[in-house]
Structure I
Amino acid sequence: MPRGSTCWVDAFVRWYNNEHRHSALNWITPAARHNGDERAILRHRQRTYEAARKRHPERWARRIRNCQPAGPVTLNPSAATTTLMAQAA
């Protein structure tokens with residue numbers, strides 16, 4: 001049975017993968033992306049935003065949030081990868 005720091009790490013990893021919505025993944029959990037649910041979640045989110053904007057356009061000063069899949073992401077990209085990603089944006 002895990003104790004102390006092992007319990008904390010287990011709880012953190014569960015939270016991070018299943019509850020934490022990551023900015024680099026367009027606010028999708030890592031688990032949702034890993035399980036292949038990313039596109040469905042983002043499509044639903046986009047439809048929800050579009051419907052809300054249509055019902056209350058006065059509440060929207062700008063366009064809706066980006067609801068496209070994030071594409072490849074890395075934890076620690078190399079300098080060359082970072083440069084290529086910046087040029088592609």
Structure II
Amino acid sequence: MRKHPLVTGNFYHVYTKSIASYEVFRTVTDYHRMVELMKFYAYEKRPTKFSEYFKIKDKSVNVSKYFQPNDKIVNMISYCLMPTHIHFL
């Protein structure tokens with residue numbers, strides 16, 4: 001349980017790492033999928049499941065039109081994806 005509550009408008013360094021130095025990201029596709037996950041889950045209301053969203057072959061389709069700017073719950077300032085761990089700001 002978190003000792004201090006998360007406060008809207010504050011900045012947080014969030015990180016996680018794999019167990020026993022397991023490589024979570026092994027291919028370029030793994031990294032791309034994570035970036036898409038970050039974009040998708042930045043919104044409280046989502047038009048579909050991520051698995052369906054990710055199946056869209058034509059990424060030129062502007063899927064952002066399905067998300068409402070006011071529904072965004074996270075602003076990602078920076079991130080670093082490494083084979084065994086992730087950092088978010």
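A value of 3, 11, 18, 21, 20, 17, 8, 2, 0 was computed for P(r) over Cα pairs in 5 Å bins from 0, in percent; which of I, II is the source structure?
Details: I: 3, 12, 16, 15, 15, 15, 11, 7, 4, 2, 1, 0; II: 3, 11, 18, 21, 20, 17, 8, 2, 0.
The read-out comes from structure II.
Suppose helix-only ellipticity at 222 nm (-39500 (n - 2.57) for each DSSP H run of 4 or more, over all residues; to 500) works out to -16500; of I, II, which structure was it derived from?
Values: I: -16500; II: -5500.
Only structure I yields this read-out.
Any idea which of I, II comes out highest on distance in nm of label points 7 Å out along Cα→Cβ at positions 44 and 76? Show your work: numbers first, answer last.
Values: I: 3.6; II: 2.0.
With respect to distance in nm of label points 7 Å out along Cα→Cβ at positions 44 and 76, the highest-scoring structure among I, II is I.
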**Report entry** Test item: volume of the Cα convex hull per residue in Å³, for residues 20-67 alone calculated as 94, pick one of I, II
**Finding:** II
Requested in this report: Using relative contact order in percent (Cα under 8 Å, 6 or more apart) as the calculated read-out, with 45 as its value, let me know the right label among I, II.
Outcome: II
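Quick note: the coordinates plus some simple rules give every number you see, no bench work behind them. It should be emphasised that the depicted structure is a prediction, and the values quoted were computed from it without experimental measurement. Cβ atoms are built from the backbone, for glycine too; each structure is taken alone.
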